[in-house]
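Coordinate-derived values only; no laboratory data. These numbers were taken from a predicted model, which means no experiment stands behind them. Cβ atoms are built from the backbone, for glycine too; each structure is taken alone.
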Structure P
């Protein structure tokens, strides 16, 4: 009997959310979690996200969908926008887990993850980099992981949120406007 894969996913939530939103659709996080499990054998999926207390219902839904949330404290920038830069946290968690997973799935189009992706690729521990779309994906990521980068704009039919009835008590836009890290 084949042993199950122990692949882990590390997700830059802000990059994922904003990238998909730029493409004009909304990601169904439940479907996405199933997709990660079925397609890439992901047993743990970390979602790195800035913490805003008003978004507790959203966090609950993401956890119910099977994500392990890793929160970063947020602070307002000079324009009053909420910032919760998760890059260092994602890299640190990946390295802490390095001996625990067979392969890593990195979900981001941010070139700041170049060194991490290169290290995983060179060590034979990179399963794939999932980027929301090719146009906004860092050239550095495209260069460092040949054959290991896929674009989620091709997954719209499979992963788009289609339920007409909202599972939240407020409109999606209200949550997005308060927290740009989703």
Structure Q
């Protein structure tokens, strides 16, 4: 049932199909209908955040928050361990009869190392999970795609999708009320 994903053997491969919409409500409805129809490899491009669009295209919960928590706990543990090794093992020095492991004095460095590692985990985790840096994406080849940063809304169904068929997908997107539907070359 799948159409050939390339135009011809020597020609460029197809990345997918893009539909242009002129209203945020229409793209949310179109994305929801596409997801309900069984399309799973789809994405939407809008000039501003559109409420509900992430659920309509089937975005899963992101993993940045657990990465930040893990980074913070790792940093706090590393900070505490660093101080423990220095104050208890390598240079045990009794001051005023206090115990060698006087944990209250370790709190500031432990906290700061937790914050530092959490910040690094947030930045690098976000870059890795978003596939950044990505200076080029095939969807940039879509006609009129430069309007995605101004006043147009685009829904893209990738050719890798199991339900993708060039003829059926085009008629499906046109049936959703798209202003323009075009094939995007990879």
Structure R
């Protein structure tokens, strides 16, 4: 059983908004603007922003594709977490960083919805954190299967937003909020 976090200290976590991850993602310009708005609002409210950056054989550390998109730049002193798996928690110092910040609530934005955002959201809830998925600040690519079936990116985003609204974990709150409406200080993250 997870340890449920007591309190209402929030953080904003921005995951994998890297050139090689979001360059051709669904509604990329709109989503990046919404992520930038969430970052701006978090900073204005004194809410810590944690930046998570992925590297693997296809997204090589230090390569042009590995870099943050130019519209989003971590500020001096903001935590940076480097990962090699879908979940931002697996084999990273993220939990130590969250403990240092006394964080109990994570507002989550970034990419890719069906991989790293989903894995990080479930991992956060399983570890006892409250979670708000910023519903208009995550994206992915359309999936084309070998049999010709297509899973549209918009549907993937919509499905995860629905899941984060209806999931139920004992002692935890989760939901969604738009970038313009999120309240980082509120458990559940919506004003």
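For which of the structures P, Q, R does the calculation of distance in nm of label points 7 Å out along Cα→Cβ at positions 139 and 155 return 2.7? That value comes from structure P. Of the structures labelled P, Q, R, which one yields 2.4 when distance in nm of label points 7 Å out along Cα→Cβ at positions 83 and 131 is computed from its coordinates? Clearly, the read-out refers to P.
Structures P, Q, R were shown, and helix-only ellipticity at 222 nm (-39500 (n - 2.57) for each DSSP H run of 4 or more, over all residues; to 500) at -8000 was computed from R.
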